[in-house]
Structures are given as C-alpha cells and as structure tokens.
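Read through the structures below before going on.
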Structure I
Amino acid sequence: MSTPLPVRPSTAAAPTGPAVARVHQVAKHYGSGDATVHALRGVDLAVRRGEFVAIMGPSGSGKSTLMHLLAGLDSPSAGEIWLGDREIAGLDDTALTLLRRERIGFVFQAFNLVPTLDVIGNVMLPFELRGARPSREERAFVGRLLDDLGLADRLGHRPRELSGGQQQRVAIARALASRPQLVVADEPTGNLDSRTGREVLAILAGAAATHGQAIAMVTHDPVAASYADRVVFLADGRIVAEEGRMDAERIARFMLSLETAR
C-alpha cells in the first residue's frame, strides 16, 4: 500500500466568482472489508464561474471519479456535492437527469455522438432534450461556434462521415451550444492531433473567459493543462497540490514527481 503524499499548500489565486460546482469532504469507495478500494478520501474542491480547471494525477488517483461526482454522474460514499445552491447527492435519477440537462455540458474522449443525427442535429440536441426553441441570439452563437471549430461546411454530415478530430469538435460544440453553467471534459484532446487539440483548448478557455462558463477538465496531458487557470493534482484519492496557471514543462515535472513517489 502506497504512503499518502503530503498535501502541498495551494499557490493558486483565489477565484472570485460564485461556485458553480463544489464537493465538500467527498469520499468514494468500492467494495467492502479488506477488498475496499478508496477512490477519493475527503476531497474539497470548488469550480467557479469563469474558471477553467484542469484535474490531473497518476492512473488510479481518483481524477475521473472526482469529475463524475462533480457532474452528478455518480454518488459519493460520504460528503456533499453541490451544483450552484443545490445539494445533489440525495437526488433521485429523474431529478439528477433534469439538473444535468439544464446546467451541464459534457465532452467525452469517445465523443458519444448520436450516429443517426447530422452535425447540426447533434449540436442542437441539448435544446431538443430540454424542449426549448433556441432564440435568434442563441442560433447566432451556435453559428459562430461552428465556424470557430471549422465545422460550418460539415453541418449535414453524420458522425461516420467525419474524422475523429471532427467528431470531437462536434462534441465540443454540443457541450457549449446552450452555454451551460458547467462543462466537464474527460481527456477532450486525447484523440486529436496537436493543432486541432490546441484549437479545442483555446475554445474551452474562451468559453470560461468570455461567457463565464466553468470548465472542469480531466487530462493527463501537460500541454492541455497549461491552458487552464488552475491545475489540481490528485494522488491516492486526495488533492495534494493546487497551482495557478503553469507552463507545460512545470506540469510535466510535477506529474513525474507524483509518479515516482508512488
């Protein structure tokens, strides 16, 4: 069993916006008795309006578990999870689904596009699921987003007719289209070439800076994390460090120190 790493004091600038999502003393474990696996151990984290947060850590550190809890995709073994002013740990599946639909956008490494819908159908799906008719201003925003992502000439194409990079850009557009309060991204550049990856990261950073969305991104890539306003490092189910904006080289060195300490 590995020795827990000491917690390093945060050097991140204190965010000033309201918390869009936060966890308080959250623990998550699987199994029981001697076979219990502790994925998270008493974690506190807030993601604030207009903030782009990268969550990093070695394999098995709990970063994906933390993202799933922040997004209401899993329930904690202990502790509290808040979306805005609502504590969600005790909500039933129906209430959670409605809350996620209204407040959260998702970007997954596997894209999760609807194969029978074309690009514009996939991007507008959040509006359809909410039974909402987008306003003229919202349609204009979606049009600009599709232009920025280089998808304007692919609107009638279905996912099977797109490259992996194009499919991920559609997933990004879908997550941002309705301007949800929180966007959670799981390795969003994992299947992209470096140029497209940089473009996607710039779009995510712009969504936080320009539109006030909170972005929580799990990544193993130091270059991707360098776009974030704050980098949160996990190891052994605990947050061991938080830093403000870092360059990729510093992030890579810190990640190497976490790997060698295990």
Structure II
Amino acid sequence: MSAEAIRVSRVRRVYDIGAGGSLTALDDVDLTVAPGTFVSVIGPSGCGKSTLLRVIAGLETPDGGEVRIKDATPDQAARAKMLGLVPQTPALLPWLSVLKNVSLPLKVNRDAGRRRRAEAGHDGPDMVELLRKAGLADVMHKLPSQISGGMQQRAAIVRAFGLHPDVLLMDEPFSALDEFTREALQEQLLDLWDELKATVLFVTHSVTEAVRLSDRIVVMAPRPGWITDVLDIDLPRPRGQAILKTPEFHHYEDLVRDALRGAFHARVA
C-alpha cells in the first residue's frame, strides 16, 4: 500500500504544434504529495501547472513517466471516484438547481459512490449540510444563472467534496474573482478541507493565496515545465484573515517570490 496520495515519477508531456514542431510542456517532473496535505503549485504562465494537474487527473496521457493515485492509475482512481476536480470555471449545468448540481456526482456510477462512502466509514457528507457550511443554504434551490460567480464557484467546490475524494485537484478556481470574494472563499475552502481531510493539489498564480492555503508550495519554471523548488509553509492553522498581516506570513511570501525569481533565472541561464 502506497504511503503517498499522489506520486508523479519522471513525467514528460510533449505537444505537437504542427509543421513538424513540438512543445515540451513538462520535462522529467517528480512530485510526491502526502495524504491529507494541502499542496499548491505556483509558477508563471506557460510553466505547465495546469498540464500537470490534467495529467494527474487522467485527462491527458503523459509521453513518459508515471502517475499514481495511491496504488491506482489516474483512470482507475477516476472510475473509483477517488478524485475530485474543480476547474477554473464552475461548469454547473444551467438547467439544474444548485442542490441538484452538487448532488449529481452521487447519481453517476452509484456503485463507486457507495464504495467511496463505505471506505470513508460513513454515508458521506450531506450535501445540504455542505451547502450550508459554504454559505449557500439560501440559494440551493436557485439556478446557476441566479447566483453570483463566487457562489457558483463555492457550489463547484461542494460538488467536488461531495463524494469524499481521496484527492481534490483544483485549477485556479478563484482566479476570476475579486480579491474580497477570493479571500472569503479561501477561508471556506480551508474549513471544508479541515473537516473532510482530503488531499488537495491546488494550482495558483497568487503568492499570497499559496502561502495562506498550503502546507507545501511547489515552484515551477517554464520552457519546458519543471519543478525548481518545494517550500514547506510552517504557519499555524486555522489561517483566518488576521494571519495575512503577520511578519511570519510576509516572510513566507518573500521566500516564494525569491524562489520564483530563482526559477526564472535558472531557466534563462
């Protein structure tokens, strides 16, 4: 039995760009993520962050190397509902209410859903209760078009947590939101994560967001995408708004920015 929730071993991903040319998006990437941890991946545009997430999710096949979710391949993990995915846009079905949208995964591949809940040792999170905790109790019977973008993204997060996945993959889910809404959703995400104990791999462009959310931060550089540094974030939890003003928090922000600058210069050299 694997002691790692995610293991990425020497993964390479190359795209054909036509006229005999190619683009190497990921090159010899190694990464391990421990169960129950919150890990963020940060780097400039084009460094392969989202590609790495899609490969782990089984949405793309690597051209070399291997990905394991515990002891399963990404495809096996997805079929067993071990994986949850929150994309950049909420992708809610417009004709279903918020409650029906977040409950939909429970109705797809019911056998796998029952196995997941049995492995978790209970009947799984109550979707109405999760919506309440995410501040969506008053809008659960509304259509997605009738609620704000921030509420839609909260619904997408609740949907992903709904089957108690082993691993939750999040691809810049707050990038389109204003700063105030973004900070509020970070806090709600941390509350849900702390309660449901999933392993989270979170892609972001924001240094502040990465430091606030993470146990570890993976720094990537582009052309081709590779991991240049992994930083441990030793800040107390829970991490409310007040922690954003502390010297310790700013110290970690500076460390991440230095690592990003170092990654850029390493690739340029």
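Computed from the coordinates by the stated procedures, all read-outs in this text should not be read as laboratory data. What you see is a predicted model, and the numbers here were worked out from it, not measured in a lab. Cβ atoms are built from the backbone, for glycine too; each structure is taken alone.
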For 26 (relative contact order in percent (Cα under 8 Å, 6 or more apart), calculated) the corresponding structure among I, II: II
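Identify which of structures I, II gives the largest calculated value of distance in nm of label points 7 Å out along Cα→Cβ at positions 91 and 163. Write out the running numbers ahead of the final one.
Numbers: I: 3.8; II: 1.3.
Top value of distance in nm of label points 7 Å out along Cα→Cβ at positions 91 and 163 goes to structure I.
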Computing mean count of other Cβ atoms within 10 Å over residues 59-66 gives 20.5 for which of I, II? I
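Work out which structure the value 2.1 belongs to, where distance in nm of label points 7 Å out along Cα→Cβ at positions 35 and 67 was derived from one of I, II. Walk me through the numbers on the way to the answer.
Details: I: 2.8; II: 2.1.
Answer by label: II.
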